[in-house]
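Multiple structures are listed underneath, in structure tokens.
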Structure P
Amino acid sequence: MATIFAWDSNGSPLTHLLAAQQQRRLAHWNRERLAPQLPSDDWQRDLDLEYEMRRLEIAFLEQLRADVVAEAARVPTDADGFIAWFEGLQEKGPGQGDPLFPWIATEATMEEMRWFLEQEAAGEAGFDDLVAYTQVKMPVRAKLEFARNYWDEMGRGNPKGMHGPMLDGLVEALRLRPTIEHTVPESLALANAMTAMATNRRYAWHSVGALGVIELTAPGRSAATAAALKRLGCSPAERRYFDIHSTLDVRHSEEWNKEALRPLVSENPERAHAIAEGALIRLKCGERCFRRYRLELWREKIALAR
């Protein structure tokens, strides 16, 4: 069974990570279990499967934690120190400044963009739903911030402003066919990790950190993707999803840090390390994704360089 391409902080292969087949199995399970369903007579079989898959999911998440726990343990636990560290991830965090995105903005062909966007769409975990899961039983001030963020993701009640359907519209316009089977395991692993943190309450603080660091770091990547789509002739409506995230997430990040992270850490400094672990897990999963994307998209360039 082939293992997924992944690296630790020193660039060494992490051959212990779950195999690609297991990432696809987790992805299919997440898609099925989160979909609204009607009761069935096979509830015992469903419970047996859920037990098996939750063991697989948590084992995967604990492997990811093991790669970041030492770094997270050094993070300041006072609110000012923690926020300074967290905001510093925008420049110094894993995967930041990856050469993939300047290349996407200025050089990627439409065929290459289609492949990239199919990977991103198939691995999309749904930020709005992840926030909805994460906010359950959270302290009031943070919960209100999550609600405001969710409401923006939902277009403030206007279906045309909902972020998820905007991405779906781009997928349809470019005639993309995102499937789990044709998605690189690193992209699936990122979505599986985000879903695992949001849906397991033992990792709720991790999910807060992971979602917050998306808001912090996504604008630059979204701007590069929007620039590529504009360069390749896509209409403003088609690239709207990435245009919005290149600007709106800046404000979202500022408010998330002020109204969620700061009060949560101030109230209980022990949360700082869990929030930091979640942020680092998300960034390291992203870093592995970008590296694999470059491996696939620059295969010919890499071969010529050798």
Structure Q
Amino acid sequence: MPQDSQTPPPPPSALRETGRGVEGTIFNIDQTAVHDGPGVRMNVYLKGCPLHCLWCHSPESQSFKPEVVWYETRCARCEACLEVCPEGIRSLDLIDEELRARCRLCGACVDACPNGALEILGRTVQAGEIADEAVRLKPFFERTGGGVTLTGGEPTAQPDFAFAVAALCKQADIHVAMETCGLTAWDTLEGLASVVDLFLYDVKHPDPVLHKQYTGQSNELILANLGRLVEAGVNVIARVPLIPSINDDPETIGALAQRVAELGVTRVTLLPYNPATPGKYSWLRREPPLPGAARQSPEHMARLYEIARAEGLQLAPS
């Protein structure tokens, strides 16, 4: 579960001795990312999120636990995985959420698959491992103005680990960005703000009732935390994932732009819908959301950009 009720993480000085051993659960590292912050970046994807957005672009990030994913396009239906399953699963059609919950993550099916169609996503790492890899890539960061981005999932749901990684990177003079949904205790964000150079802050809908309908949680704490970050002088870019028929109409974007501007935000990124997203749901044997949803046209994006500018917001790259 998210650790948003914990006390704030320790100050950076305390991590010089203890921070390297702080553990967290991640599901991927992209060492050559060109999004989620300036320059070439090492994006670290943390497992687990307190929101369950209807359109989630990374459904494999939602669970806080490691899980087996199935890449259907690689599967030859040889059933070698079924033959070794200790849970006695004997049909690929029975790999559903109930059976996934019983999975021991023994890895027998992964090892048995000749085509790499199965993988365990989610592993425990120490903050020092992440920081060491970031230091190795530091020359690339320096040449491009890049750094490390903590994303997910939701980094603030693993606050001690996120803080430790960020603090160790800061000690190595590496730029740190964090993508967050903002649904956490203010103390957690305040602590992280001391070691994070840039917050990429997701805002999804201006209406608290509709926000809860689409994400499982109200936006009240999210917007309150955004305002407090701005008031504290933290470097923040608001980011809006544009979802067809949910929040990409001019009225909704106008209301959202007005609200974040009222909170003191000056920069915003409008992220077009990624039509490749539904393909990930097959990994988890789940029905894809929003079937038929398409990326917004250039003309539609231009209209939304003008609406954001009209509220005094500067458009920032992704």
Structure R
Amino acid sequence: MHNLSVSVYFARAVLANAVAQGLDPITLLRKNHISPRLLLEDNARISIERYADLYVSTVLAMGDEALGYTTRRMPIGCWSMMCHAVIGCETLGQALSRYCRFYQLFEFGIHPCLEEERDQARIRLVQLDDNVDSVPYLSDMVLFNAHRFASWLVQEHLPIQRVDLNYTPRAQLVDYRHMFLANPVQFEQAQSLLVLPRSLLDKQVTQNEASLRHFLRHPVLIMLTQDYASNSWTSRVRHIVRRQLGDMPELNEVTKMLEIHPQTLRRRLSSEGTTFKEIKNQVRRDTALHFLGKQGLSIEEIAHRAGFSESSAFIRAFKGWTGVTPYTYRKGL
């Protein structure tokens, strides 16, 4: 969902079982600054942030992380405990296996199952009750969460080979494409599953207990909006500049390290909407802001750490970035 809005279908789906739980959908919508009239318009769209907030407040109001879609309530805290169960894994394969195992411990009527075959890894939804029709929104969410959580664990958007869904689309096809990051989605298939290259299972989990604490503050929003452009030229240049701030490299030195022609790098940075000079400035600025938040460092010391040989040049640059001097900025913290 790289676009910053979702179809009204997803908001309707969040609220579908609220009335049965004695809740008023209109109150939930108003609380999250969504006009109830929007839900009557089939083509209406809702911002990602509003949708994420509606999702969380409906889950909390219902006391059910599955929003009333499973055969029994999924108590608040299941997702958090699953994350804690998984975060110690070394590889993505171990993590996904434990992710599926966690949900298999409970009789919710549906659970994910990890299968490996030749060069494919599949996350398949297993329905335990033949009397229960497959629930489109629940299936969407389980597969979406598995993919985005796995991507978060290794800090890159994992390529999907295909997504099979065993029902007809309920929203525009473009919404499903965004949901699964423009990968192929097929409807009316025999079962619902998500197929990944098996080689991804060997990837190292890079998150830890500390980063998990941040993630759990708003996992829904993070999974909807997280962007991992880790292989971009911008991030490569930023990495080199950050490592060598004390002896700021020039463009030609950076291109030698990246084994690329200066003109080619300029063109590639331009296509990503930036320049070498802008990256240098951003890294210096972010470094300065980071150290100004720490006690006990003089402005001269911070200037040096941010790659300036003189504090007067640093103060001028800082004023250009923020509109105030480093002294004034620090006072306001």
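Summary of computed values
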quantity: Structure with the greatest value (metric relative contact order in percent (Cα under 8 Å, 6 or more apart), set P, Q, R); calculated: P
quantity: For -14500 (helix-only ellipticity at 222 nm (-39500 (n - 2.57) for each DSSP H run of 4 or more, over all residues; to 500), calculated) the corresponding structure among P, Q, R; calculated: R
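Each value in this text was obtained by applying a stated rule to the coordinates, not by laboratory testing. Computed from a prediction, not measured in an experiment: that's the story for all the values here.
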